[in-house]
Structure 1
Amino acid sequence: MSTDLLTVGQVMARLQVSKHTVYHLLRTRRLRSVRIGRCRRIPATALAAYLRHLSGEVSCDGR
C-alpha cells in the first residue's frame with residue numbers, strides 16, 4: 001500500500017493558503033498529519049478528506 005505524503009509547502013500550493021493557515025489546520029486537527037523525524041507530512045488522503053468536509057459545509061449552507 002502506497003500513501004502519498006505531502007509537505008506543508010505542497011499543501012500550501014494546493015490550497016493556495018499561507019504556511020500559517022496550514023499549521024493552524026494541523027494544530028486544530030482539522031487536517032491530519034504524521035511526523036517523520038522532525039518533518040511534518042500530510043497524507044494525500046487526509047487532504048482529500050478535509051476538502052470533502054469543506055464541500056459538505058458549503059452544500060449544507062445552500063450557497
Structure 2
Amino acid sequence: MAIVVKKQKGETKEDLISRFRRLFIEEEIVEEIKRRVEYIKKSRRRYERKKELERQRRRGSN
C-alpha cells in the first residue's frame with residue numbers, strides 16, 4: 001500500500017516528514033521489506049512460528 005502524505009495548510013516540511021515517518025512505521029513497511037528480501041521455505045516459516053509461540057507461552061507462565 002502506498003503512503004500518500006499531502007502538505008496541509010500551515011504545516012512545515014519537518015512536520016510533513018515526521019507524519020510520513022509515523023505512517024511508515026504504523027504500516028509496518030520496513031518489516032514487510034525485510035520479510036520479502038529473502039525467500040523462506042514454508043517448513044522454515046512453520047518452524048519459526050512454532051518456536052515463537054513456544055517462547056511466548058513460556059514467558060506468559062512466569
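None of the figures in this text is laboratory data; all of them are computed from the coordinates on show. Computed from a predicted model, the values in this text were never measured in an experiment. Cβ atoms are built from the backbone, for glycine too; each structure is taken alone.
To which of 1, 2 does the computed value -17000 (helix-only ellipticity at 222 nm (-39500 (n - 2.57) for each DSSP H run of 4 or more, over all residues; to 500)) belong? Structure 1 accounts for this read-out.
Suppose you compute semi-axes √(5λ) of the Cα gyration tensor in Å for every structure in 1, 2: which one lands on 22, 14, 10? Here the read-out was taken from 1.
Ranked by distance in nm of label points 7 Å out along Cα→Cβ at positions 24 and 40, which of 1, 2 sits at the highest value?
On the way: 1: 1.3; 2: 2.3.
By distance in nm of label points 7 Å out along Cα→Cβ at positions 24 and 40, the leading structure of 1, 2 is 2.
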